[in-house]
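So, here come the structures, one by one.
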Structure 1
Amino acid sequence: MTDDNVVSAAEERRRLVGRVDVEFHQVVRNVEACRIRDIERPFIGDWSLKDIVGHLASWEAEVVSSLRELREGRRPKILDFDQKTLDEWNNDHVERKRDLNFFSVMEQFRGGHNRLVEELDLCSDEDLVTEHSVHNNLVLSVIDHEREHWHEIAAHLAGMERVRHTGPQSVPEEAAAG
């Protein structure tokens, strides 16, 4: 690898991790713009804000686990999700957090984001920035997933019935796309 390639990979890594931070903070800003009453009652479909934040926290934790599995030389379980598994996983993880306090769920989301960034620090530049690598796909899936949900929240706050689709359907589908 030439010096130019090393600088390019390091710069691309910095941009990629920066995008992870931007999307995370946009979710938090949009959630903070909502009314307290929207925390527990249906906000988008059947899901409350707490459900959405809990869902995002669960997926970030799953991506952290997947990155650890890769680091240990194992195939991430997330790559084997099918639509049935995905639906069951989503429903199970939303239900697990339903009885939690909203602020605990927000702390899980914040803590999960910090663990994700820490795990990304352990990845090589090459693994993270190589287009269609599992590492790169996982990071892009987090970015797209959070963007999709904060766009839904923003559209709801603006009184819009529908939101423009911003990315792939799911974290597992995008992670396996490579």
Structure 2
Amino acid sequence: MGKDTLRAELLRSLTDLSSDEIQRLSFSLTNQVIKFLNSFPELTELIGAAYLPLKAEIAPMYQELLHALPLDLSFPILAGQEMSFAIPDGMPRGGVWLEKPYHEVEPSWILVPGVGFDLSGARLGRGKGFYDRFLENSGALRIGIAWSGQLKEKIPVESHDCHMDFIITEKFCWDVKQQIKF
């Protein structure tokens, strides 16, 4: 199956979820992100990056996450035509991109949204390439964030597509390199 067909199928499955289901999945996902960060406590001392969820997108509940763990969490900004990250002055506001005021930072780890993932770390994004271009020049730890329904046996990839180091779903955390669930 090609990228465009798979992307359309996965986006349709996301938009079929009710807002209650998205809320429940996001809450469970938040607990898995907390479990992941507790497994790697050194990450809580580094600047992390997250994303501002689109409609019908599973995402950690950042207020709960920040209440549970002391984190410096940045969010995407548009710098020219490319993505960068910044820490908001106050609570994060914005749609896809963080609204000012903020200060730009270089994150050490990134929660990466995707339309689909496979357990080899391949990611299918929304097709605009912002994350792939950013990650191509970043040494940040890549943590894919997904609902388990977004996991597929095989995601088609191209040479410019970046792979994840870990994948977190509402059910488990997955170490791509070691191929183990925790």
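Structures 1, 2 were shown, and helix-only ellipticity at 222 nm (-39500 (n - 2.57) for each DSSP H run of 4 or more, over all residues; to 500) at -23000 was computed from 1.
When mean count of other Cβ atoms within 10 Å over residues 18-25 is worked out for each of 1, 2, structure 1 gives the greatest result. Kindly point out which one of 1, 2 the value 16.5, 55 was derived from, the read-out being Rg and Dmax of the Cα atoms in Å. The read-out was computed on structure 1. Once mean count of other Cβ atoms within 10 Å over residues 114-121 is computed for every structure in 1, 2, the highest value turns out to be that of 2. As an exercise: mean count of other Cβ atoms within 10 Å over residues 50-57, calculated from one structure in 1, 2, equals 17.5. Which structure is it? Only structure 2 yields this read-out.
Comparing relative contact order in percent (Cα under 8 Å, 6 or more apart) across structures 1, 2, the highest figure is found for 1.
Rule-based calculations on the coordinates, nothing more; no lab input. Every value quoted in this text rests on a predicted model; they were computed, and no experiment measured them. Cβ atoms are built from the backbone, for glycine too; each structure is taken alone.
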